[in-house]
Structure I
Amino acid sequence: MGCGAIGGVVTASLVETGHEVVAVTTNEGIHAALADRGLKIVGEGAPRQVRARVALGVPSTGERFDYVILATQPPQVEEAARMASPFLAEGGAMVCLQNGLCEERVAKIVGDDRVIGGIVAWGATMPEPGLYERTAAGGFTLGRLDGRALGPSHDALVRALETIGPVETTDNLRGKRWSKLAINCAISSLGTIGGDRLGTLMPHRFVRRLALEIMTEVTQVARKESVRLEKVSGTIDLSWIALDEAERAAAGSPSLIAKHGLLLAVGFRYRRMKSSMLSAIERGRIPAVDFLNGEVVTRARAHEIAAPVNERVLDTVWSIAHGKSKPGIPLLKELYEATGPHGA
């Protein structure tokens, strides 16, 4: 469900390895491009065209599917789950590839037992309909919200996704989800406000400081939610990266230098990554910021703690979406100055 950047790469990879796949989009432009030319994949290996069965809306053929892979943006995930639920086979499951905490929303539609969380640790973008660029290597982390093991009944899903990247399973999906949420609240949102790829933004020290402040607030809310934070494969240890009170007030320290250095390394590794929220805004779609920074702000208020940087990020992204602000380095600098004072 969904033929944007992630959905396109997943579809092409599964089709290439012989799986029976139906890709569903509600976007007429994307559907027309895929029906005419197939999926063009670039960014790793030789560019290639992949022909796949693509439907404009869920096909009414009476088919049942072992897995419904939800690869929409978060604002569309509940609608996609409702559309696809009648076509899910007995014993089948929906796989949530969204950023944010979407498993809880989908579980209300199909039930806890039929939901698998899939954390995506790689990047892709869709520069134009039907063209998919893999921008960063990586794989998936799969798990359930209740901590139960996936079990051998889902070995086929693991093997299928391994054609895209390494797959690990976890009994602490919430901990890994919240760690990824913190990263997305910083990287995706700042990428949207900055209007550029990560490699261009992260060399700016004030951008890295904003990222540290955002992730610190998310970590504080996660602890209030009794979440045991756990590093997502190939990414940041949130328990370490979060600033303590001394670091937040400091003009400089060895630990701060180390944290800035790590973010520089992340910026280099994912230098070609473009925010999916920025792409959504450019296509006239609803940005997912309410499911990222907005989720953090809502839960912070419930726990009566402050999350001022995430709150300002939320407002700024919506200002861009409504055409009131123009993304770019100056807007990021304005955000930085408005949420100060900061240390180094």
Structure II
Amino acid sequence: MIKAGIIGATGYAGGELVRLLLGHPEAEIKWYGSKSYIDQRYADVYRNMFRIVEDVCREDNIEALSKEVDVVFTATPQGLCASLVNEEVLSRVKVIDLSADFRIKDVNVYEKWYGITHPCPGYIEEAVYGLCEINRDAVKGARLLANPGCYPTCSILSIYPLAKEGMIDTSTLIIDAKSGTSGAGRGAKVDNLYCEVNENIKAYGVASHRHTPEIEEQLSYAAGEPVLLNFTPHLVPMNRGILVTAYASLKREVTWEDVKAIYDRYYKEEQFVRVLDKGVCPQTKWVEGSNYVDVGFQIDARTRRVIMMGAMDNLVKGAAGQAVQNMNLMSGLPENMGLNLVPMFP
């Protein structure tokens, strides 16, 4: 049985980790960490856990936590995990970080886009980027795991096969993405109030969203050349879900069957990536509450461009579900253990 501790257990991603780990047959939660709710019952913070979780929230003390568990999840703001991790901690436990602290290999890029000084750049090179479908073998041997961002996960998986195969001109790549409000976290913000979000859709972080360099870095590895792209996210009035629509020019004339064969070659054996049939576009409702990513595409012969699409639940595959998937790989368990979640509908 894997003993798990969660730092940041009362945020949305932390709460989703709790939900998934409670249903995991080979994991038990030993520590519910929360700086905001120390000594309060977890079920008083999340009432859906009434008579399910009897524990109280504890402080975010990774030194003490690492002596009690096998794996630590940090579902915390940027900079916190990097300020806590050290060789003593990593010698005792595996750390799965849901923040961006170890996702980007160039510390200067991280500091520019996130606006903070990295507290522990010495571990950036060691950290494994935990997009399981691409880095599975490296994930298995990791002790420090950088769980990918939600927008990057959906964007990269939608685009990766065609970038890897050199089918698209990556200099023409444009990503248009939409997310539900849970992606902004549980903290109180005026912009996320019901009256601000309801009956509204808006772009934000235009030409400046901090997930941009993460997407560029991973697609650069795939394409074998630097990738520079436009990424524009939008906030939509729903709780969960991400929809990505990406556009790029094709390098040569191809048929729908040609492109479908490429996607199938990369994802046919992947349980959590579903390549949709011809003419079917992904919808967030089809993946809600699950660890699935639905991807599809359409060729626009008139403009000689391809439109690549993806949909997923930002709290599951975009955060907690992917973290559990990584935990399974790092612990030698079946990758899908605890994650065979049928999407909710309606």
Structure III
Amino acid sequence: MNDRQTERISLVQTMFPDGIPRLWCPLLTHYRNDKTIDFDRMESHFAYISPWVKGFLIPGSTGDGWELTEEETLQVAEFAVSHMRGKDMHLLIGLLRPDVGGVKGTLSALKGRNVFHLLENKGADPVISPPHICGITICPPRGKALSQAEIDSGLSEMLDMALPTALYQLPQVTENEAAPETFARLTEKYSNLIFFKDSSGNDRIASSSVDKGGVFLVRGAEGDYARWLREAGGPYDGFLLSTANSFPRELRSVIENLEKGDFKAAGETSERVSTVIGKVFAIVQPLTHGNAFTNANKAIDHFLAYGPDAASRPGPLLHAGVRLPREILTATGEVLDNQGLLPERGYWE
């Protein structure tokens, strides 16, 4: 074990004295009819999820993190900090911007609004206050033509900010991936790189033979959940999933059954959720606004919020100001009903 890994372990123990949660949710951002953020609805949705999920990324890509204005990002971050204060919750704040300048600008704005401030740790790196904020989340700089040297340089500049950091692999947006060798160099250099999420579906870093340096690895790609965790022989420590917005209890049960060695029960639940999400992702695929993670979960959450007759209500607003159409909702309701996952009553009723 090298010095960086020892420092990382110490930092993780400071930020997560009871261990890093194994299930994380990138909370949806809801909107009122006037397109402002609907914090009442978000609070109710958060209350629905929180019995099973103890880690949140806000805003993540599922929460429109790439589309939110800086002011909206600040509002959503302030909401998260306020509603998790004093609870057994952990929060990663998403700095989802296309370049280093954008990340630094949003971070400066967050500090200016007193969303959080730094406390000097006894170790090599600072920690964040309030204590339930456990770090920031960054992506590689956007650009299909970027070399690994350029990706390494951009990420290094962000990691030089010396905050506990989660690295988010999302080529669907950034148009590139940090290679396993780049990741290994960063973990060797930066003890404040403590968390890694991969939503690519390629799993190149987690499945590679490079030294991960004790970084906590979570999978963000959807489907076939049971086989990806270490108990089942997979490469990941946990999940950070868009579908934790919709199936928090089911995903928690997959993890718990794997921990107990009940691979049959974990597999059955995993298959059920995978079937639903695969079909709903296909249903929302033709939409030209938003992204599949957001749109699929907003369609499912509409039924969780309003119950079996949700399709008769106006569809949820996307950040672009358009609603999910009724035909999308009707098809989603049929999928949920067929899998026995249509609620009898909604949490928002």
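Numbers at a glance
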{"read-out": "Which of I, II, III leads on distance in nm of label points 7 Å out along Cα→Cβ at positions 30 and 134, largest value", "value": "II"}
{"read-out": "FRET efficiency 1/(1 + (r/R0)^6) of positions 38 and 326 (r between Cβ atoms, R0 = 30 Å, to 0.05) from the coordinates reads 0.90; which among I, II, III", "value": "III"}
{"read-out": "Mean count of other Cβ atoms within 10 Å over residues 22-29 - structure with the largest value, from I, II, III", "value": "III"}
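Values in this text are rule-based calculations from the coordinates and carry no lab data. All values derive from a computational prediction rather than experimental measurement. Cβ atoms are built from the backbone, for glycine too; each structure is taken alone.
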